[in-house]
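Bear in mind that the values in this text are calculations on the coordinates, not laboratory data. Since this is a predicted model, take the numbers as computed values, not measurements. Cβ atoms are built from the backbone, for glycine too; each structure is taken alone.
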Structure I
Amino acid sequence: MKVEPMITVRDVPASSRFYQQVLDAKSGHGGDEYEQIVRDGVLLLQLHHRDAHEHPHLIDEAMAVGNGVLLWFRTDQFDAAVARAREAGAEILEEPHVNPLAGHRECLFLDPDGYKVCFASPYGDLGDRGEAS
């Protein structure tokens, strides 16, 4: 089994540009209603327009967008990934910090639709004390 998350967005091309920039990825499909964000031949994320009439259960308008969802991306290039999020104009919710329980760094930000996104360095990359080596 493989996870291929899909989120609903207001503007598929704009969200595609955002995710291509912050994930250092490419378009795998293109279009105004549906998109695939791909990096190194791997599907990272699917984007679908919120008004998808052929998929009536994609969104419940009564609920907040992304409530309870955190898009989590682990990366070996943490600093570069955070820099790309800043360059894309992402609202940073939590500046880069050390998670001492995981022994890695994390940064939490918002995408254009208000989904929470986290970049994290690999587990344990800071050693047992949570300090950069």
Structure II
Amino acid sequence: MQKIELKEAVTTPYVLLNADIGEIRIEGRSIPENVIDFYYPILSWIDNYVKEPKDTTTVFFKLEYFNTSSSKRLFDIMKKVETIASQPEKKVVINWYYEENDEDIYFAGSDYKVLIGKAEFNLIEMDATD
């Protein structure tokens, strides 16, 4: 599978999709003008990846801000990778990073954690220098 790397822009996050090591990274701000167009190739890549995932798939969300329409796509990503955990001997780890004083990102992660049952979901506090 082809590795996809999208550079961070003013309204879109850095994205890394690497099937070779079973890693998905989304970092930065997610407020794209057209959320569907931005996330379509990411979701399509994940649809293909879940057919032959690594033994462990790790997803890193390190977001400083995202809008409501992005939150739906982030949840779509989580639900798709969560299906991997149903496969024999496969593990999914979702790491949700938040800054110590950012209650919005923390509570969003807490809400997602409640909705994701089959994957290991970690809320990770980072200080402002991380």
Which of I, II leads on mean count of other Cβ atoms within 10 Å over residues 18-25, largest value: I
Supply the structure label, taken from I, II, corresponding to helix-only ellipticity at 222 nm (-39500 (n - 2.57) for each DSSP H run of 4 or more, over all residues; to 500) with the calculated value -5000. I
Going by percent of Cα pairs over 20 Å apart, which of structures I, II comes out largest? I
